[in-house]
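All of the numbers you see were taken from the coordinates with simple rules; none came from a lab. Bear in mind that the values here come from a model prediction, so they are computed numbers and not experimental data. Cβ atoms are built from the backbone, for glycine too; each structure is taken alone.
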Structure 1
Amino acid sequence: MNLLILGGTTEASAIARALAHDTRFNATISLAGRTRQPAPQPLPCRVGGFGGAEGLAGHLTAHRIDAVIDATHPFAARMTRNAEEAARLTGTRLLVVRRPPWRRQPSDLWIDVPDMKAAAEALGPVPRRVL
């Protein structure tokens, strides 16, 4: 079975490791290319976009992909929409893997904001990693 893993997350890497030595599957992992030094993968890896849903559909057809595993980042909504549309166009099976939502813990310091713009503003002007 030919699989395409849409990756870039810890979950995608775990799936790739699980499939790497399973001879029932011929899997490739695809990364968006936004990370300077992506972690080495145990499967063949392609890097870069597909050109929207139509481009992804063309890739699925050209490579005879039987199923797509969407294990992209939760904020990669456009890629998930493209995967859904490409799967619909080609009749390819699609499995979407999502992280469970974070749950508030008593010691957490959460700041609630209405949208992404407000979240960026709440971080202040100094660039830094926050998660």
Structure 2
Amino acid sequence: VYGIAILASIHFFIQSKLDVTQAVLMSGLLIWLFGYRIWHRRTNAVGPRDLLALAPIAGVLTALLEMAWYGALTGISPWVVGEANFQPSLGISPAAYVLGSGLFVAAAAWVRLHVLPPAKLAKARAPAQTQKGPAA
């Protein structure tokens, strides 16, 4: 499945021609997802702090991917593309969307952990125990 997702991302880039904004965004979210899966596989638990650390990593890797694409395949200077990530007048960059999405997931995990801790969740999911008396 992972290979197919990577091939789909490459296909998206190829189909996008010069404006690869959506392809970079999708690939950045895929980078975040792969990072999550790797982190979970190694630690068997991913908490809000882990997600908070993963968000900027995925954002930076997304920006680097965009710079690499434009630099290698279009002839546009990757440094110009990198600088464009910090120009709000040019719109929100895909890397910023990935960063924001990752931070949102981290915040949601923090709220989930503090509003309904795992002990309360287990209690809420347990089937209700009913007291049955002798059949009459």
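In this comparison of 1, 2, the computed figure -0.43 for log10 I(q)/I(0) by the Debye sum over Cα atoms at q = 0.15 Å⁻¹, for residues 7-46 alone is attributed to 2.
A value of 16.9 for mean count of other Cβ atoms within 10 Å over residues 31-38, calculated from one of 1, 2, originates in structure 2.
Taking distance in nm of label points 7 Å out along Cα→Cβ at positions 39 and 71 from the coordinates of each of 1, 2, which one would give 2.6? Of the structures listed, the value fits 2. Among the shown structures 1, 2, from which was the value 22.5 of mean count of other Cβ atoms within 10 Å over residues 23-30 calculated? Checking each candidate, the match is 2. Structures 1, 2 were shown, and distance in nm of label points 7 Å out along Cα→Cβ at positions 103 and 119 at 3.3 was computed from 2.
Ranked by percent of Cα pairs over 27 Å apart, structures 1, 2 are led by 2, which has the greatest value. Can you say which of 1, 2 returns -25000 when helix-only ellipticity at 222 nm (-39500 (n - 2.57) for each DSSP H run of 4 or more, over all residues; to 500) is computed? Of the structures listed, the value fits 2.
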